[in-house]
Structure I
Amino acid sequence: MQSIGMIGSHLIHTYAYAMQFNQPDLAAARRAPAAALPEWQLRIMEAHGSQEPLAGGRLTHVCGGPAGLCETMAAVFGAQVAASAQAVCEVCDVILVLDEDVLSRSRLAEQALQAGRHVFVDKIVAEDPAQVRRLIRLAQEKGVALDAYSQLGMARELEPISAMPAGGVAWVTFHVSPAQLPIYAIHAISVIQRAFPGTVTRYHPVLKEPGRLGVLENDTGTRIVLALGEDYPKGGVVRVEYCVGEQVQSVATIDKNAMFRRSAQAILNMATGKPTTFTSTQLIEASTLTTAIREAKELIQQENP
């Protein structure tokens, strides 16, 4: 049984991941202050709280987050509140780094790897591809696994598209506010990496058409138009439309619980020696594309003030 620890200064997605490993106490969750338990994560627990936890791992320790979060996690999932991130790294087999700040995220990932723990990072490992490569090398030296992605990349809705032939044209629309794009671009990138196997060889920013972020060229011949849609009040959604020959598919990443459950299972798999969901090459690619998209957004704002 793998012991799992969660660390980070914000602990985004804590409940949605924790409920995959531990049975939640819904009564305790409903008593939690809103500042310590986001409403959308409470809704997921209420809808799926009776599901069986995944075999092979249990959340045992948490550290970080806003005031009251760790105490709420202890009440809802029976986890222990640790005094520091290092304390979590010393006792847990697998570390989940959940942090909105990318610099803090990278630092915590390195701390956990140095302790010889398997590490999953929610979103990108670092903005600098050189730092990503350094952490990949560290994981290899320590003989542990490192993976990082957005849970949207695990959406089962993507399977019909990933099964289609390459070489077509895709339209990927990320529904989020423009202000959030630099932080959450990884959602769309993880979707693209899972839906369209291969490597992105070129990224062309589109500056003159509001709503379009750019065109990506894949080494399989697939071209992907990346667009920004209207914000969704209940959380970001990525919509994918793909056409190759006479085949057309249109899907959206909707089932949040299924994404987190499949991601949680993948985390347990990597801790038992199975391949990571995203390759080292994809971790570096995600970092590179996140930076390129952020820079494109800044150019678009200059062109369309």
Structure II
Amino acid sequence: MPLPVGDVAFYVTVILLAPHLALALAAAGMPLVSASGGFFKTKRIKIFLDKFGQQTTTFALLGGGYVFLLAVLAAVALPFAAPESAAFFFAWPLPLFPLAIPLVVGAILFLVYRGLWQRMKNSKSIHSLIGIASGLALFAALYALVSTFRLYSLHAPLPLSGWDFFVPPQNAFFWPILFGVMTLALCLAGGFGGLYLVARRTKDDFGRDYYGFTLKLAARWAFFAGLVHLAALGHIYNGLWPFATVHAASDLLFWAMTASLGLWALALVLWGVTAFSSYALRLKWALLAAPSLAVAALACVCAYFWLLFFG
């Protein structure tokens, strides 16, 4: 029996959304991951971290640029596809101003950070501060994005209240969701960074010692940030469960929740084994598989939130 058109559209949208959202979050977290290595003074580690930062920021430039282009195209198409949603998201000054300005500032700072990599090799601390500023600006954009979707799901009337937008109530689910999104960005930055190192090794071979160090570094970012994210996700699910049980699609919500937690746990096992292994190069398959599991988990999370808040 064929699925209804609405169900097909739902599954296709979730499947397409998850990898692009994961890529966007990884690109947002990458400046903080790469810039954090600019303050080490030990010569050998410093050299490894410098090359690691160059490679991961190249990934962020390519992946982030791709997602940014798609976001621009989606913004152009939104008034035609969903006029009411466009009227909400493009309302001035809220939410458009806090959505656009941090994103543009973060992108400009990131381009400066990546573009001056060689020229500022003797001023790594200052260079790293530019990267951190870029990451913080992009995280400010994530703050605005989560706040916008919160008010959109609540059908808040326009014009939006500045206080409610920037400082949601203390007991609002905004705060744990925001924390989960930010830890997810750092987790995926590490996870996709490791994936990119493995994919580029045949063209950018810097030696076994370099990969033994940086693959474990990327896996540790993914593992520790992902562990915190999994705890935050469990907390969010626990708080939303009373609403999910009375939802018309409660069974689907349950399986989406269960699958997302299980897939995240499997991804963390793979990252954790790699992070503490003495033979990280032999675990390249784990660094390839873990991000795929994470994207699948994110697809389940997207399905859960879509059904619960917009279904």
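Here, each number is a calculation from the coordinates, and none is a lab measurement. All figures in this text were calculated on a predicted structure; none of them were measured in a lab. Cβ atoms are built from the backbone, for glycine too; each structure is taken alone.
Here helix-only ellipticity at 222 nm (-39500 (n - 2.57) for each DSSP H run of 4 or more, over all residues; to 500) was calculated and came to -28000; which of the structures I, II was it taken from? Clearly, the read-out refers to II. Comparing volume of the Cα convex hull per residue in Å³ across structures I, II, the highest value is found for II.
When FRET efficiency 1/(1 + (r/R0)^6) of positions 91 and 267 (r between Cβ atoms, R0 = 25 Å, to 0.05) is calculated, the result is 0.90; to which of the structures I, II does this value belong? So the calculation was done on I. I have 3.1 for distance in nm of label points 7 Å out along Cα→Cβ at positions 67 and 259, calculated from one of the structures I, II. Which structure is it? It must be structure I, since only it matches. A value of 19 was derived for relative contact order in percent (Cα under 8 Å, 6 or more apart); which structure in I, II was it taken from? The value was obtained from structure I.
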